[in-house]
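The structures considered in this document are given below.
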Structure I
């Protein structure tokens, strides 16, 4: 008998790659990880989503942000710098995981200085990687398939 995992209220995917977003949304939906998925194509859209859903907090305020580093416009690091300035009472409650193909050591240093990111995961996102995030940050695991 499969065990049941309580889904997170909301996950925000931030990636400029529409194909990645589609694949990640499909995976997260299939795994039943979140009640709601929000998608932003760059850091500016992500900030708008947070301002809309988290000030004041609504059920659509993300518990988890999966953040791409390299995006045109406002990239992942610029997003983090702006995110720090948001009037969010629950910044500590939002888990941010950077999704990356490769991270320049300079970028890793900058991200660590900001002290906002809970982890780094190499693309592509997989069920095992999602399970690791859930267990490490939310005390939950995916039901056995």
Structure II
């Protein structure tokens, strides 16, 4: 499904996507298009894209083709979702300890829409850190 969402093919395009969007949330999925986790997230992102298009724009970046941000954003996971609003990185507290990004698969469409909405509303109010509706620290019960 990644072919249906816009790809950013170099660092300049990523910078321009973040810089140029003034009113909407910029969501960037960093990862590899062939990675199963990325495919799963891309499927969810494609399905929710028409529902969130008024307040969020979604881009995909293949970190092997665009390695410019790998060290800066610590992109070492299979899939990474990051949020930007008016050229500012918006962090989200998921209860996992890593507030910079989402680095796990969220397969529920409504859960993803809710997350986008929470981040957008918090960013619009000027917050740099928003708190997720759900605590993901207990996702895996050992």
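What follows draws every value from the coordinates through simple rules; no lab data is involved. Bear in mind that the values here come from a model prediction, so they are computed numbers and not experimental data. Cβ atoms are built from the backbone, for glycine too; each structure is taken alone.
The value -12000 for helix-only ellipticity at 222 nm (-39500 (n - 2.57) for each DSSP H run of 4 or more, over all residues; to 500) was derived from one model only; which of I, II is it?
Numbers: I: -12000; II: -10000.
Here the read-out was taken from I.
Can you tell which of I, II yields 3.5 when distance in nm of label points 7 Å out along Cα→Cβ at positions 106 and 130 is derived from it? Walk me through the numbers before you get to the answer.
Values: I: 3.5; II: 0.9.
Considering all the candidates, the number was obtained from I.
Supply the structure label, taken from I, II, corresponding to semi-axes √(5λ) of the Cα gyration tensor in Å with the calculated value 23, 18, 14. List each step's numbers first, then the result.
Working: I: 23, 18, 14; II: 20, 18, 15.
Value 23, 18, 14 for semi-axes √(5λ) of the Cα gyration tensor in Å corresponds to I out of I, II.
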